[in-house]
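Undergrad: Below you'll find a set of structures to go through.
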Structure 1
């Protein structure tokens, strides 16, 4: 099985996330894409994040109509801090996939920060990196490869239609009383309103 793992805070999940997952699914021939909401993201310590129950509920609502998409609670069911390398290792064990059948989906902006991640060399051993091209981000591959020599052989670039939506902007819009319709699935917008999130 060719498995995609899409980690993120998803606060809230939006059409940019869904488009990235679908583009990766089609481009790389993935049979399943697992959305892995971060329980305790180490890179967001000190920032206010919605409770995981809300973020999980929004992801489930957003992906309900796509049978190739599923949610994993790999980063919720164990104590933090949660590192991508551990999640990928656990999901490979659960799904029985090899390093060349497991793809971690990430934005080009995240790739630029890869050396700051926990055990980046081990992550590159465990899976392939499916990198979404994002406007304005040009990772310094030569610089990354100086530390991670095997990186280039483990990268798969996924061309993305330009859809510049950011969760931080959506949270700000909600705080300001502005609409997020057409940026998130209708069910997610309704959930945000019903639960008074981001106000």
Structure 2
């Protein structure tokens, strides 16, 4: 990102490194700060920051997002699945570091990521129904679900805030933010009838 800023904008390299490191670290760690309007850095920077919003921190951290270990396990599952398509009888254990990931953990990872994207889609549609344009609706729902803080666009971007959103949109964002902060599956399981049966 620093090299991109240096070449594209002519910013001195150390300044570009400082700006990109601060803003990307803030996004990934869900700190909620932005030192400047990174949407002006160009399409590559906006795309990279948009993808970084999904990541969050590592396992055990209090950051929001999907978390890096889930992406690693999902990638290992993808590689294993492609190998099994080529060699149907091969046994390829899924590993996370030195540990083997059992079937329950694999299912939990897929379930979390699927529920994440379903909630993101529902929240985006609800924010669109509340009168927000698509980019603002997607950015607001994503930044609320991942608890990042700044998103994209003029309203919820790094120089904006959520104060101008309609009340209905604020309620949607607040509910989605709680889902993301309290771990999606832990909240959703409370609303299943099986949870309340004796």
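Read-outs throughout are calculated quantities, based only on the coordinates presented, and are distinct from any laboratory measurement. A quick note: this is a predicted structure, and the numbers were derived from the prediction, not measured. Cβ atoms are built from the backbone, for glycine too; each structure is taken alone.
Undergrad: Taking FRET efficiency 1/(1 + (r/R0)^6) of positions 99 and 163 (r between Cβ atoms, R0 = 35 Å, to 0.05) from the coordinates of each of 1, 2, which one would give 0.70? Working shown, then result.
TA: Values: 1: 0.70; 2: 0.20.
Of the structures listed, the value fits 1.
Undergrad: Please state which of the structures 1, 2 yields -11000 when helix-only ellipticity at 222 nm (-39500 (n - 2.57) for each DSSP H run of 4 or more, over all residues; to 500) is computed from it.
TA: Corresponding structure: 1.
Undergrad: Between 1, 2, which one scores greatest on FRET efficiency 1/(1 + (r/R0)^6) of positions 51 and 139 (r between Cβ atoms, R0 = 30 Å, to 0.05)?
TA: Working: 1: 0.40; 2: 1.00.
Biggest value here belongs to 2.
Undergrad: Then there's this: Of the structures labelled 1, 2, which one yields 17.3 when Kirkwood radius over Cα pairs in Å is computed from its coordinates?
TA: Working: 1: 17.3; 2: 18.5.
Source structure for this number: 1.
Undergrad: Moving to a separate point now. One of 1, 2 was used to calculate Cα Rg over 2.2 N^0.38 Å, for residues 115-186 alone, giving 1.51; which? Don't skip to the end; give the middle numbers.
TA: Details: 1: 1.51; 2: 0.97.
Value 1.51 for Cα Rg over 2.2 N^0.38 Å, for residues 115-186 alone corresponds to 1 out of 1, 2.
Undergrad: For structures 1, 2, which has the highest computed value of distance in nm of label points 7 Å out along Cα→Cβ at positions 35 and 131? Please report the intermediate quantities before stating the final value.
TA: Values: 1: 2.6; 2: 3.7.
Going through 1, 2 one by one, distance in nm of label points 7 Å out along Cα→Cβ at positions 35 and 131 peaks for structure 2.
Undergrad: Which of the displayed structures (1, 2) returns the greatest value of relative contact order in percent (Cα under 8 Å, 6 or more apart) on calculation? Show your work: numbers first, answer last.
TA: On the way: 1: 25; 2: 20.
Result for relative contact order in percent (Cα under 8 Å, 6 or more apart) over 1, 2: largest is 1.
Undergrad: Same structure, new question: Matching task: 1.16 is the computed value of Cα Rg over 2.2 N^0.38 Å, for residues 59-154 alone. Pick the structure from 1, 2.
TA: Working: 1: 1.16; 2: 1.38.
Working through the options, I get structure 1.
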